[in-house]
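Take a look at the structures listed below.
We did not get these values from a lab; they are worked out from the coordinates using the rules stated. Being a predicted model, the structure only gives us computed values, none of them experimental. Cβ atoms are built from the backbone, for glycine too; each structure is taken alone.
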Structure P
Amino acid sequence: MTDPHGGTALPQERRLVTAVPGPKSQELMARKQATVADGVGTVMPVFAKRAGGGVLEDVDGNSFIDFGSGIAVTSVGNSATEVVRRATAQLEAFTHTCVMVTPYEPYVEVCEQLAELTPGDHAKKSALFNSGAEAVENAVKIARVYTKRHAVVVFEHGYHGRTNLTMALTSKNMPYKHGFGPFAPEVYRVPVAYPFRWLTGPENCAEEAAAQAISQIEKQVGAENVAAVIIEPLLGEGGFIEPAKGFLPRIERFAKDNGIVFVADEIQSGFCRTGHWFACEDEGVVPDLITTAKGIAGGLPLAAVTGRAEIMDAAHAGGLGGTYGGNPVACAAALGSIHTMREMDLASRARRIEDVMKPRLQKLAEQHGVIGEVRGRGAMLAIELVQPGTKDPNPEATAALAKACHQEGLLVLTTGTYGNVMRFLPPLVIGEDLLNEGLDVLEGALASL
């Protein structure tokens with residue numbers, strides 16, 4: 001059995017020995033402010049020293065329960081044994097040749113694993129990159145060259161990256177797009193089925209949202225002009241929105257009927273995070289292309305586009321790639337991460353985390369009117385905070401709640417188009433004692449509001 005703590009013997013406990021942030025973190029923050037661009041923000045002003053299992057330890061000796069996983073990256077735990085072992089062996093062999101110069105087996109092995117793990121039994125191929133944004137951008141390139149069309153359709157509240165094209169695809173202005181335009185053309189945004197905020201109620205959401213989205217595509221763009229439809233099966237930065245059941249299959253069917261490449265952006269939701277290997281499996285959706293990153297390599301930078309072989313092969317030789325794309329050390333880490341997910345059955349572990357967390361979150365929602373909704377699947381859960389008695393977003397309470405949790409040793413992240421969602425992304429190897437203790441901290445922080 002893989003050791004989720006990476007052999008660090010890091011005590012799995014919440015421990016506060018200084019104020020948060022402590023003196024060493026404050027000193028380092030001063031150095032950061034002097035030399036790091038202000039645009040590189042910080043969620044919690046502590047500097048990490050070690051991490052593993054379900055905790056993160058800072059330079060002052062404080063140990064935080066980790067409900068963030070580096071934004072869904074360290075799903076197998078930080079420095080998981082197989083990730084470290086395989087990456088270390090690859091470091092000792094060679095660090096880089098560029099796969100476009102002289103290829104290497106780990107790149108091929110990762111693509112073989114992706115072909116096996118991603119939804120659908122059709123022939124698949126992959127191309128590897130460095131980041132989620134790169135993966136999405138290359139999915140657009142592949143779809144355009146395959147269909148010989150130019151338009152790309154995305155959805156309200158979606159997030160797809162920070163490059164010029166992926167900023168155009170992303171919904172939220174601040175902080176992702178503000179001041180950075182003009183953006184890439186031929187991008188069109190349509191409604192998504194957001195049950196909590198659908199005006200006629202959640203029971204009508206899937207059918208009405210799909211009808212509106214399709215109508216807008218047909219009238220404003222023309223289905224025959226659309227190269228790709230791109231959607232997160234469980235929206236991440238937009239607020240951990242679960243599209244109403246039936247919406248995704250309806251959009252997938254529309255795409256198929258009109259020769260449009262259906263792209264599932266699984267960068268945050270993939271690799272066991274939602275209780276399946278991929279979130280689109282929840283409704284049996286089989287995308288033409290799927291983009292992955294974050295959880296794929298246990299903390300090393302790696303991303304992929306995987307899809308139908310005939311679509312992936314549409315790009316000419318040399319049209320896809322990049323100097324570092326599919327770096328051998330990152331590929332070795334990915335093989336270790338996937339091995340750990342298989343061996344520990346982390347998809348089942350994600351479902352167990354939901355079983356522990358969701359009932360307690362729902363109980364808190366019953367007790368506190370500031371919680372408008374509890375949602376999510378597996379270990380990708382969230383609460384949306386509102387002005388009590390309304391559905392008006394409450395970003396002030398969300399920020400205050402996050403700060404209170406940080407002060408008490410719980411690392412949490414906020415998200416959402418309106419800045420009013422607290423998301424929970426614990427490592428899939430976290431102990432249930434830490435899960436419950438983290439929820440105790442959250443409960444106390446809510447009471448303090």
Structure Q
Amino acid sequence: MASTTDSATDESISLPRKSSWKYIGPGIVVAATGVGAGDLVATLIAGSNFGYTLLWAAVIGCLVKISLAEAAGRWHLSTGRTLFDGWTDLGRWTTWFFVVYVVVWGFVYGAAAMSSSGLPLQALFPDVMGLKWWAMLTGVVGLVFVWFNKYEVFEKVMTVLVGVMFVVTVYLAIRVTPNLGDAFAGLLPVLPDEKDSILNTLGLIGGVGGTITLAAYGYWVNAKGWTNSGWMKVMRLDNRVAYVTTGIFVVAMLFVGAEMLHSSGVAIASGDKGLIQLSDILADRYGSATAKLFLIGFFATSFTSLIGVWHGVSLMFADFVERYRKDRAGASETELSGEAVAAGRREKSVPFRAYLLWLTFPPMILLFQEQPFRLVIIYGVLGAAFMPFLALTLVWLLNSSRTPREWRNGMLSNAMLVIAGLLFLVLCVKQITDQPWAEFF
């Protein structure tokens with residue numbers, strides 16, 4: 001008689017009869033991780049500055065991310081190989097880029113994620129302790145949670161937090177009584193009559209929901225037990241649900257910005273502190289209960305991004321270390337490609353936990369001092385470079401013989417990925433040219 005564990009394993013890898021809502025999971029995780037406080041602030045400020053004019057740009061941003069996440073998931077399912085495994089086929093430069101990226105990006109992002117998660121807690125409980133201590137507490141809680149739990153528990157907790165985010169953002173959007181006529185008009189692609197409106201619009205499109213977490217989507221797909229092309233329809237439904245959910249979050253915050261801020265001429269700061277300002281405005285207009293509800297939603301948004309990165313990028317780092325070791329040991333291609341099913345084992349591996357520690361403890365140094373100037377510049381450039389890297393390498397991989405012919409890119413996929421790559425390349429160049437390089441040297 002088969003054991004309970006064996007039965008569960010067989011059930012998790014058996015092919016679905018048809019695409020079904022009951023399988024949804026990794027998409028919720030990638031949506032929750034990708035939409036952080038920064039995305040909400042950017043959309044809020046877009047609504048504040050331009051009203052409903054850029055609603056169409058937020059929608060296009062979701063469509064672009066659907067294409068990127070679908071491509072990452074399709075690579076994992078059609079080839080049985082992980083994304084990092086595919087990158088190594090393209091040359092050693094991909095490995096060097098990834099290593100530098102995850103080390104520098106992880107160090108700075110860890111501090112930003114902890115600070116963002118601690119900020120609403122400090123606003124909710126101002127007399128308990130200061131922001132730095134709340135930030136460190138959220139980082140440690142995230143570390144402990146990811147360290148001791150497998151993907152199944154992680155997904156359930158993320159789903160609950162997404163539910164909180166959904167309820168809060170939709171409630172606020174309804175509460176501010178949006179002008180639906182203006183909102184529908186905002187679906188027409190019109191640029192604001194402002195300086196740098198094109199770059200601002202591209203920034204909004206590119207900033208909707210996710211950076212490296214889009215690359216992590218394929219790893220979460222494997223962790224769910226989806227390991228071959230029989231799960232392709234389920235993955236695509238899952239991915240669409242993810243970015244419809246993302247679209248609702250973003251549109252709701254744009255409504256809030258358009259109605260509460262644009263109509264009254266109120267400006268808020270960029271960054272997470274803008275959300276604290278919004279809570280003060282909500283308290284004045286709708287009472288403290290609404291303000292506290294918003295802060296709870298703010299915390300759910302920030303903390304899902306924290307634990308999502310803690311889990312997803314740690315899986316990618318563990319995969320990188322495994323590839324490096326096997327490559328050094330001369331492992332065969334068969335051995336390398338069979339590792340897409342190893343997500344459960346990676347969650348308990350030393351590299352996974354080592355990167356968890358890297359994301360949590362070294363960044364705490366930045367909470368007690370100003371961020372090192374040169375490090376922040378490098379972080380900004382690497383962060384801007386990752387999305388064109390992801391889009392263009394996916395075009396490369398999914399049009400080559402590395403992908404089974406049936407699952408290679410069609411015209412629509414190629415068009416969306418090329419558009420995404422060019423969009424992010426423009427934003428990358430802008431990010432690089434905006435950096436104060438004269439002060440760097």
Item to check | Computed 34 for relative contact order in percent (Cα under 8 Å, 6 or more apart) - originating structure among P, Q | outcome: Q
Item to check | For Rg and Dmax of the Cα atoms in Å computed as 21.3, 71, the structure of P, Q it came from | outcome: Q
Checklist outcome for this item: Value 45, 26, 25 of Cα extents along the principal axes in Å, for residues 93-156 alone was derived from the coordinates of, among P, Q, structure P
Item to check | Per FRET efficiency 1/(1 + (r/R0)^6) of positions 221 and 429 (r between Cβ atoms, R0 = 35 Å, to 0.05), the highest-valued of structures P, Q | outcome: Q
Item to check | At a computed 3.5 (distance in nm of label points 7 Å out along Cα→Cβ at positions 197 and 389), which of P, Q | outcome: Q
Checklist outcome for this item: The highest value of FRET efficiency 1/(1 + (r/R0)^6) of positions 101 and 309 (r between Cβ atoms, R0 = 25 Å, to 0.05) among the shown structures P, Q is in Q
Checklist entry - Given a computed value of -24500 for helix-only ellipticity at 222 nm (-39500 (n - 2.57) for each DSSP H run of 4 or more, over all residues; to 500), which structure among P, Q does it belong to? => result Q
Next on the checklist: On Kirkwood radius over Cα pairs in Å, for residues 277-316 alone, which of the structures labelled P, Q is highest?
Outcome noted: P
Checklist entry - Taking mean count of other Cβ atoms within 10 Å over residues 21-28 from the coordinates of each of P, Q, which one would give 17.2? => result P
